[in-house]
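These are the structures, in structure tokens.
Laboratory data are not the source of any read-out in this text; all were calculated from the coordinates shown. What you see is a predicted model, and the numbers here were worked out from it, not measured in a lab. Cβ atoms are built from the backbone, for glycine too; each structure is taken alone.
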Structure P
């Protein structure tokens, strides 16, 4: 009888600790226009019915940190609570002239460039607050570039767990193996955030990483 009471006591303590456990802070990082917000939106839409932010073909549509708290993900009987953090695209240079071809005025382009530059700085600052980072890369683009190396380098320096997502596998030029070859020490999952393709493997990987945190 005494042992049963003791077991129930510890069970209650365990459950209270589990309930009170903070949500996992999951950040989406990567260059501009690779699909970070599209992926974050897909997850939010599937589990909360809401989106996290606006998507556009114009680079640096996301220029401020945006997040959704207490997103409960369930997959194959497993559950976890995430704080999804969508970050501005990271780049080594923001030139206002790049926005002029999108029919922006010079004033609008300069304002967007300034905000985008500040967004890059904020993205790097927020790294210190992450439990896990999903680095989203465009599977149709060459992964061997300074931006990707900079992002991965910052994560390695902070010892933050990394999952690399090769997005846009619905496009003909997509090459997941090229990204795997560029970053052989990391797990790479090929998906299409736009069409929700292969998200099962993505969720499987997320749960696997969370177990290690």
Structure Q
């Protein structure tokens, strides 16, 4: 008979209102599984700061939007927040988005989608947070910040804050199909309006 290992928590609504509950779930699951690395998608840095307070014993990696994501030369991570995160030994990763780099330029110029954004839209079937949680794992692996042989917890959200957390085995972007999702700790319930909103925390 199959044994239930872990139940997924479904939030009734997406967005930042779930952040506190999510971090408590992540703290417990990290202890259960003896996982010490947590990836956090963050725009202004607010979610990462909250994670510092709730997950002080864990190795935290904050993954930001790429510089220029909104407009040229603009980095959305607030400078004062960046300093606070560094003071608390949080690693900060700012780099090209694994599922939206040069191919996005082709889409904007030639009005045709490329493979990476097709993958991104497919992952959004599970919600914006699920897409970003997977994407930041690829980015962290490519930057050498996580070991592809060890599971991590990856956190992201819809709009602002955090509403999705998964246990996954990272991989590099070039070996995308080797990525393994072991558990979905929590996510918003499917079918919520705005589920494919591109304005995610990542």
Given a computed value of 20 for relative contact order in percent (Cα under 8 Å, 6 or more apart), which structure among P, Q does it belong to? P
Can you rank P, Q by mean projected area of the Cα convex hull in nm², for residues 140-187 alone and just name the one with the largest value? Q
Working back from -13500 (helix-only ellipticity at 222 nm (-39500 (n - 2.57) for each DSSP H run of 4 or more, over all residues; to 500), computed), options P, Q, answer is structure P
If mean count of other Cβ atoms within 10 Å over residues 28-35 computes to 13.9, which of P, Q did it come from? Q
With Cα Rg over 2.2 N^0.38 Å computed for every candidate in P, Q, 1.15 is reproduced by structure P
